[in-house]
Structure 1
Amino acid sequence: MTFPRPATIFRKRYRLLGIVLSLCLTALFLMGWWPGASLQETDLLMHVKAGHPAKGLVVASLSVRDISVRVRGAPAQIERLSTLELRPYVVPLSKLGAGIHSVAIDRKRIPLPEKIDVVGVKPSVFIVKLEKEIQKQVPVVVTVSGKPKAGFLVSDAYAQPAYVRLRGPQSRFAALEKISTRPVDVSGQSQPFKKEVSLVLPKSLKPSESSGVVVARIVINQKIVIRTFKNVAVGERNTLWPCVIRPATLTVQLKGPENLLAGLFAGRGPDVYVDLKGLAPGVYVRRAVIALPLGTTLVHAAPELFTVSIQKP
């Protein structure tokens with residue numbers, strides 16, 4: 001029985017070790033973890049956030065909201081960036097006073113993982129305006145959208161509270177006389193109702209004492225209209241004698257809920273008659289009685305007087 005020579009065994013082991021080492025180095029190189037691996041570049045869009053200014057000041061405007069950051073790194077690191085949620089770049093403002101400032105991007109403050117280098121940034125400078133922060137109380141106006149149920153209308157819309165206190169840059173209050181709510185939908189409504197609704201706040205303004213939500217109270221009533229009925233027939237009541245009434249018709253104007261006026265009379269008008277109770281045959285001048293339904297009022301009627309001829313049979 002023969003045994004392999006020690007030199008042969010070592011040569012085989014070194015050869016195997018070399019193959020394994022070569023494969024590992026190749027893998028590291030391909031994955032971008034070997035110092036000699038080629039680097040890649042890519043562009044990132046990063047959100048910009050204003051830092052906290054000095055006490056008593058507030059950000060009135062910031063020239064940009066996003067920056068384009070050109071970065072360089074190993075292929076594996078660059079690929080990994082697409083899976084990360086990058087933090088925003090925070091503009092340092094605590095040492096700035098009131099006024100307009102030009103602030104350069106500090107590459108060291110750009111929040112990126114290790115082994116990622118910043119190649120370039122666009123834009124490289126911010127323009128920020130800082131102003132004195134003030135507070136002001138302004139009235140709230142409720143806005144509505146849609147249309148109520150047919151025959152109804154929005155007679156009033158108001159907020160509780162009626163005023164809110166806002167804080168923000170002094171310049172924002174120069175032309176601010178009121179603050180509006182988001183539209184409240186009244187489609188198909190026929191009863192008063194209330195609803196919580198948020199305020200539409202101008203840029204850079206915030207509520208001082210509330211969450212920016214008010215209670216909108218919507219008052220819905222029946223739509224009141226004036227309707228004219230022409231050629232309404234004039235009848236007679238409380239007589240057994242034949243009679244003739246001249247003129248035989250009149251024109252009536254009534255005021256009341258739109259649905260009520262349209263539904264009660266179906267376009268024919270109210271009941272109109274001359275009361276002849278206790279009258280003997282002869283010729284008389286009388287006023288007509290106009291029977292009005294509850295909720296309506298008489299605006300005008302013409303003619304006012306009627307000639308009634310009561311005849312013997």
Structure 2
Amino acid sequence: MELDALDKKILAVLDEDARLTESAIGKKVGTSKQVVRYRLNRFKENNLIENYYTMLNVGKLGFDSYYVFVQLTGLNVDKENNLYQRILKLPNIAWLVTGVGRWDVVILFCAQTVSQFNKQLEGLKRMFGSHLHEYTFTTLIQAEHISYKFLRPSTTKSLKTTPKEKLYSLDKINKKILKTINQHGRMPVTEISEITKLPVHIIHHRLKKLRKENIIQGFRPKVNVHKLGMQWHLLLIKFNSVSEERVKDFIEYCENHDHIYYVTNTVGLYNIMLDVHVKDTEEFRNFLLDIKNSYEDVILLYESVVVFEELKITYVPPIVIKE
């Protein structure tokens with residue numbers, strides 16, 4: 001799908017706050033709400049935007065996040081897809097992508113304790129059975145959700161996911177609202193009210209409070225970058241033993257790099273995972289050369305996964321809003 005200047009402006013505004021009304025978006029980009037509505041419908045029809053998800057900081061709710069990297073063996077396409085569909089039904093899965101590289105699939109688990117995660121991991125290993133060739137996992141320190149750099153020359157305020165910290169308890173009303181807008185971040189309050197049977201003013205108040213307390217980090221569109229002819233790479237990096245200042249400098253470099261969309265700091269085999277968007281393999285190669293030349297002292301080793309498909313992304317997995 002080809003994007004013109006107005007398309008990019010609208011997508012950039014959505015990427016900043018997907019809950020803005022069509023009129024509000026129109027004012028920001030200098031067009032009418034009718035034109036905005038037409039463009040949004042076109043994005044949907046072309047599968048450029050699949051949905052609008054609510055970004056929840058699960059760390060504030062008492063959950064840690066674990067990335068599991070899996071290499072499979074002895075599976076044809078149909079069996080592999082059937083296996084993924086079974087995994088997607090698990091209540092603790094927040095993210096699942098498939099690709100090619102050392103790892104065939106990357107899965108994000110949410111768990112309140114290490115023992116709970118271990119139980120989840122053992123269950124996953126049983127599901128893979130003899131098809132599990134190799135796996136490893138990392139624990140999230142902090143994930144920084146930046147903006148789509150190809151939509152705007154400079155980034156807006158990034159959204160962050162943190163490890164388990166001060167516990168914030170969700171009541172039944174908050175859980176009901178979050179369940180409704182999980183994958184429908186642009187849903188009008190009146191429609192949320194119809195589904196939840198809650199008064200409009202209660203929903204307004206709860207959403208405002210959840211955002212103010214940074215439980216809800218924001219609302220973003222799920223953009224299929226492949227529809228724009230772009231490649232999506234996960235770059236997994238292990239650090240050398242260098243100073244804290246040098247690591248901080250490297251992370252700041254990544255946050256501001258034109259090709260990097262997501263920066264995830266982890267503990268485990270890898271210290272950082274970068275979501276990279278490029279036009280082609282040559283551009284990715286040049287990106288790698290640049291980052292290696294600039295930070296050869298920081299990077300001990302790296303591996304990459306070319307992402308084929310994002311089968312799931314949710315910041316509100318069922319385990320988080322379980323009654």
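Please treat every number below as a calculation from the coordinates, not as lab data. Small disclaimer: the values here were computed from a predicted structure and weren't measured. Cβ atoms are built from the backbone, for glycine too; each structure is taken alone.
To test your reading of the models, identify which of 1, 2 gives 12 for relative contact order in percent (Cα under 8 Å, 6 or more apart) when calculated.
Derived from the structure labelled 1.
From 1, 2, which structure was mean count of other Cβ atoms within 10 Å over residues 101-108 = 20.9 calculated on?
2
From which structure (1, 2) was helix-only ellipticity at 222 nm (-39500 (n - 2.57) for each DSSP H run of 4 or more, over all residues; to 500) calculated, if the value obtained is -4000?
Attributed to the structure labelled 1.
Give the label, chosen from 1, 2, of the structure having the highest value of Kirkwood radius over Cα pairs in Å.
1
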